[in-house]
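See the structures that follow.
Read-outs throughout are calculated quantities, based only on the coordinates presented, and are distinct from any laboratory measurement. Note that the coordinates shown come from a computational prediction; the quantities given were computed from them, not determined experimentally. Cβ atoms are built from the backbone, for glycine too; each structure is taken alone.
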Structure P
Amino acid sequence: MPKMKTKSSCKKRFKITASGKVKTAQAGKQHGMIKRTNKFIRNARGTTTLSEPDAKIIKSMMPYAR
């Protein structure tokens, strides 16, 4: 049986944590920072984890992730 392929876009954007959650960067910070509030920018620092329904989709595209 051939190897299963990992989606290249997923391996660049997501990581799987040790507990099996999907870690990703905060959305909405690439451009348009002038119109964002300081509170939004502050709260969108760092990384976040995806919700379970979204994580299920991503995990299906990353068959060899833990």
Structure Q
Amino acid sequence: MNLNLRNAIIQNVTGNSQEQLEDTIVDAIQNGEEKMLPGLGVLFEVIWQNSSDQEKQEMIHALESGLKK
């Protein structure tokens, strides 16, 4: 992914409230457009980088469970 795109996405949501961040995520998922995937990837990267080892394991478990459905 182009570093400029990553920075643009981060700048676009920096300072947003929790409600705004949630709306961004929900809208991107419900919209289902491929062009939203890079943005969700960047947001996940921020979450991952700011999570404890236990939180990371919980995310991996949730991902694994979701992929078994």
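If you work out volume of the Cα convex hull per residue in Å³ for P, Q, which one comes out largest?
Q
Identify which of structures P, Q gives the largest calculated value of mean count of other Cβ atoms within 10 Å over residues 40-47.
Working: P: 10.9; Q: 14.6.
Top value of mean count of other Cβ atoms within 10 Å over residues 40-47 goes to structure Q.
Hey, another quick one. Match the computed value -8500 of helix-only ellipticity at 222 nm (-39500 (n - 2.57) for each DSSP H run of 4 or more, over all residues; to 500) to one of the structures P, Q, and report its label.
The read-out was computed on structure P.
Comparing mean count of other Cβ atoms within 10 Å over residues 32-39 across P, Q, which is largest?
Structure Q comes out on top.
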